[in-house]
1. Out of 1, 2, choose the structure whose coordinates give distance in nm of label points 7 Å out along Cα→Cβ at positions 41 and 65 equal to 4.7 when calculated.
2. Of structures 1, 2, which gives 0.05 when FRET efficiency 1/(1 + (r/R0)^6) of positions 49 and 233 (r between Cβ atoms, R0 = 35 Å, to 0.05) is computed from the coordinates?
3. Work out the source of -8000 here, i.e. which of 1, 2 gives that when helix-only ellipticity at 222 nm (-39500 (n - 2.57) for each DSSP H run of 4 or more, over all residues; to 500) is computed.
4. Looking at structures 1, 2, which one was Rg and Dmax of the Cα atoms in Å calculated from, given that it came out as 19.3, 64?
5. Work out mean count of other Cβ atoms within 10 Å over residues 193-200 for each of structures 1, 2, then name the structure with the largest result.
6. One of 1, 2 was used to calculate relative contact order in percent (Cα under 8 Å, 6 or more apart), giving 16; which?
Structure 1
Amino acid sequence: MTMRLVLSALSGLPLIRPGDDLVELVRRGLVSEAITLVPGDVIVLAQKVVSKAEGRLVNLAEVRPSEAAIQLAGEVGKDPRLVEVILSESREVLRKRPGMIIVEHRLGFVCANAGVDHSNVRGEGGRPEDWVLMLPADPDASARRFRERLAQRTGVEVAVLVIDSHGRAWRKGTVGVAIGVAGFPALVDLRGRPDLFGYLLQSTEVGLADEIAAAASALMGQADESRPAIHVRGVPYPLRDGSLSELVRPTGEDLFR
């Protein structure tokens, strides 16, 4: 049987502003691409459009840095106001060097600068360079709400992933990873299944949400492509509900901290 994984970028989405109806904009994008949803489909959303719609913008002109932020900013050469926002989104600073802060985000995963970003961000008023964007407050909840509302308008329940671009400790280059999951198996446990020769797999768990996130991210792009929503069809595993927590390695299993 021929297996196909088909990804389609949805066209026509405008620049997202706080309060925009992201579900309706994606629905129109599906119509524009002549895509009729069916069970098993997946909608992948760039974190930035979700964060923007939810109003997660911060104007640094309104931020008063703490003493801790001022000290860390001096060590890494960053704006103390930006560092204050990073610390507000972090559980712990794990590594630091000039130009870089690696933290455990309050959502549990490890990333650079707590996901706080300047690129493709513009707020209302003030200096453009003073606006930054934080990750959604609860990406799993964002994905669930989007899924429920899209089902109400289309009559079809699909899976939803909210994704972001993360670096990796031992490899160069950013890749798309899932930070919010709804109706999708974030992790697929293949332990106990036989391989081609009957050997039972002992440790294989597939980060399926991250695999789909990486594929979608390649189509979204990272600069001025304006493709923040991707339709996916043909995921070769059965769908179920899932969450980000499946992908976050517990601290007790972390060999590098």
Structure 2
Amino acid sequence: MISRETAISALERVLADACFGETAEAELAGNLRAFVEARGVVGEDADAIVAAPPRLGVYRTLVQNGIKTVVGRVLPRTRARLNASSSGRFDADLARFLDAVGPRTHYLRDVPDEFVAWALPRWRADPAVPPHMADLAVHEVVVFAVASAPDDPPAAASPVTLDRALSFAQSARLVRYAWRVHELSGDVDARDPPVEGPAYLLAYRDANLSASWLDLTPLEASIVGPLMDGQALGDAVQGACRDHATSPTAVATDVARLLADLASRGIVLGAR
């Protein structure tokens, strides 16, 4: 007799493969008993599933439709534009992702990010896909991540010094686009083309709890990136100056202005 844990694990495999297996629809419509027994479900459990054959198919449809709804809500403009420009390509790729790969996360909110990570190399390599589409998808995922980031815990302000790392808001994200997709119309039906970049953007949640964007210069982005990775302020400035063939003295006023701006927006919370 198999253990309860083994039986539950086998049932979970059946459900997972039924929902996301690439050949599951054909297998469910064919030899259902062979499908479940191949995944370790036997005896009374197998009998119960075979006695109600439509259930797994209905469950597959419900689960996939739920996921497609979430992905569509996070990526509405990418979906609309890519479907319009490439004959339903977004919906076809999402169906392919669900069948061939399937989500690895336990959280619905993370599925759009997983789908975009899977789709990006395919879209970038395909000349039939508009070249800005990958950046737009990343942008919409970032907007969602910023809006849904946890609130920052209350913390005592610490003075900012060159030898300290800075504390950033949990909603802050630094991104670089080859196309200025953040300037596109927010209307799902809009088809305005983006301006070719590059764009260095610091995303954050503003006082109205909306995703906002701060346009950075390449030098500023080279400073902010290491700071967000935990580098001390002085080291981050020196490294960026080396990369941009300038000196900390020459950019001191600009750095001070940048830090003041980040603090006023609630992006930098103080020193660690």
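We did not get these values from a lab; they are worked out from the coordinates using the rules stated. This structure is a prediction, so every number in the text was calculated from the model and none was measured. Cβ atoms are built from the backbone, for glycine too; each structure is taken alone.
1. 1
2. Of the structures listed, the value fits 2.
3. It must be structure 1, since only it matches.
4. It traces back to 1.
5. 2
6. This figure was derived from 2.
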